[in-house]
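Listed after this line are the structures, all set down as structure tokens.
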Structure P
Amino acid sequence: MKILVTGSSGLIGSEVVEFFDAKASQIIGVDNNMRADFFGPKGDTSWNLKRLQEKTRHFEHADLDIRDRSAVMKLFDDHSFELIVHCAAQPSHDLAKDRPFDDFDVNAVGTLNLLEAARRHCPETVFVHMSTNKVYGDAPNELAMKELETRWEYADEAYADGIDEAMRIDRSKHSIFGASKAAADIMVQEYGRYFDMKTTCLRGGCLTGPHHSGVELHGFLNYLVKVNLEGGVYKIFGYKGKQVRDNIHSYDVARAIEEIYKNPRCGEVYNIGGGRGNSCSILEAFQRIEAVSGKPMKSEYVEQNRSGDHICYISDLTKLKTHYPNWDITKSLDMIFEEIAASVQNR
């Protein structure tokens, strides 16, 4: 099996490379470390590339920008892939407003470049796109909420399992990032439905794990753990710190991709996250990392929430589990905190 992974030095991309290394004959990883450009030295992923090069057997790195259409086409001239896992992105809700052209060109145009290259050169490939729950914009905030001591919660029991794929993606405020990712999401679906390609969008909740280069603008749990361990101050933006996210380990994302590869569909979408069991608010995350590190969490509160940010988001995993019954969450929230803390300390 020959695999292409874009964003291969990032959190999900590097996990996919490691996961499939023993199963694939060749893995081409595309990454130009634009994260360092977006977020500065703390966002640099070169350490993760070095780790992959030392640890894997079938991985080959390609320093390629997915916005470069001719370079993407040349890559597909030289290689035919059975699986494409598209993780490369401008991932920040906040940064996108300051760099909208870069955001759209990477997230939307880069995705189109890959889809069209795949259609022309290897139309039978399985194409898995890492989308985001931000394609729903702030529509989830319209759900009735109740305020508990440490978190916001859905007031309607119909949402006990979280938000499913029926949530609308239009008529809401997405952030510029959410809009560019929605454009990519729709295009991935369209190539599946219009051209009968095996495309899937995974609408991620909070994707996390030990190999994340978390920064304030992106990488919630990893950044929070780093701030605690380094004795810094974590800035809370609105909602009393009770905003909720469901957190999924990158390993469980890779496992889902393997199941999709085994039994692909055309133009499908799935919400993927930690589900209710792996959900926590910022305040609850403070408590968990303090229990792991033994260090107090220092924080500063900013009344203004991030524009378009979710108050409470939990992924309903019913559809994914129904279509792929061999898949489930294997990494608990406690395990995630412990792994991230150990990785930050070792690094």
Structure Q
Amino acid sequence: MSESQVLYRKYRPEKFSDVRNQEHIVSVLEGAIKKEAIPHAILFSGGRGTGKTTLARIFAKEIGTSSVDLYEIDAASNRGIDDIRELKEAVYTVPYESKYKVYIIDEVHMLTKEAFNALLKTLEEPPAHVVFILATTEEEKLLDTIKSRCQCFTFKLPSVSVLSETVTDIAKTEGFKLKPAAAELIAVSADGSFRDALGVLQKVMLASGDTIGDADEVAKIIGAPKQAILCDLLNALNDKDTQAALTAITSVVSDQVDMKLFSRTFLSVTRAVMLVRNQPSEADTILTSFNDDTSEVIKKVANTAGSPVNSHSLVRLLDAAQQTKHSPLPQLPIELAIIDITT
């Protein structure tokens, strides 16, 4: 597949108005440009796939920097003192054809201690024609002295609803109909990354036998649980049937479903139970992203008096989902949670 066909590149934002979910950053950058108060050092921090490098490129373009005066450096590959020394010398040469030379340093936290110190000296007294944009997924690893010399922005992780809307819109543009439950599942699996969400959408579109994607089709492609398994587990918890609930987990393991993804997906189902129970007038809206069978089970459990599927069990499942990431037996945390809830 050619680069132009990759969805996350094809639909990469090209101007400020294209950027989703980061309005708090865009408004400040636009204001700085209008007031001609361009900061000479900017720090973008946030999760992977949230658009840090993309927004850096847009900002460079908006301040009039051409491609010949834009430099992108991957700190993971160019992390040593010699690399930063070369950069330090290069910044003093004037731009070829732009007012500003812009240096985007991605994964800046990967620099060595010596490289950090060299970069700090450059940030302290940058030439007037240079703008540094540092990007990192691990801000806590940066020296405070580096951060203090930057105008810092934290990128928000896109919510499931934002990601669902994004993949639905792009699928429609591509002539592909993505059912709401499928869009929700893609969004949950992306775990806060626009790039990952579009990557999954691409797989679904390539693997689908037609131009419609449903939840079970997505589940098969990405290794997520089928809706029927989620319903079986939810019914078992509601009935306090420990054996049936554990059997459902055994099926998940046998199907080689990713347990982290399973935990997140099941959390979205149990959360829907809580919301429908406490906001019955909004049930239709809450259940939009679930298929008919799953919606019926959610409503049944929500209306069960004394159901063990409540806010307390949701907290227990939330803890289990967090523990799954680090457990040597990924299914164990949710198995323990199930036993606690049903006994």
Legend entry - Among P, Q, structure where distance in nm of label points 7 Å out along Cα→Cβ at positions 239 and 319 as derived comes to 2.7: Q
Inset, instruction - Supply the structure label, taken from P, Q, corresponding to relative contact order in percent (Cα under 8 Å, 6 or more apart) with the calculated value 15. - result: Q
Legend entry - Test item: mean count of other Cβ atoms within 10 Å over residues 151-158 calculated as 17.5, pick one of P, Q: Q
Legend entry - Highest-scoring label, criterion being distance in nm of label points 7 Å out along Cα→Cβ at positions 71 and 199, among P, Q: Q
Legend entry - Structures P, Q, by mean count of other Cβ atoms within 10 Å over residues 87-94: label with the highest value: P
Inset, instruction - For FRET efficiency 1/(1 + (r/R0)^6) of positions 143 and 167 (r between Cβ atoms, R0 = 30 Å, to 0.05), find whichever of P, Q sits highest and give me its label. - result: P
Legend entry - Source structure (of P, Q) for mean count of other Cβ atoms within 10 Å over residues 47-54, computed value 15.5: P
Legend entry - Parent structure of the calculated result -16500, given that helix-only ellipticity at 222 nm (-39500 (n - 2.57) for each DSSP H run of 4 or more, over all residues; to 500) is the read-out and P, Q the choices: Q
Legend entry - Given 20.3 for mean projected area of the Cα convex hull in nm², calculated: source structure among P, Q: Q
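Each reported figure results from applying straightforward, stated rules to the coordinates on display, with no laboratory input. Predicted model, so just to flag it, every value in this text is computed and none were measured. Cβ atoms are built from the backbone, for glycine too; each structure is taken alone.
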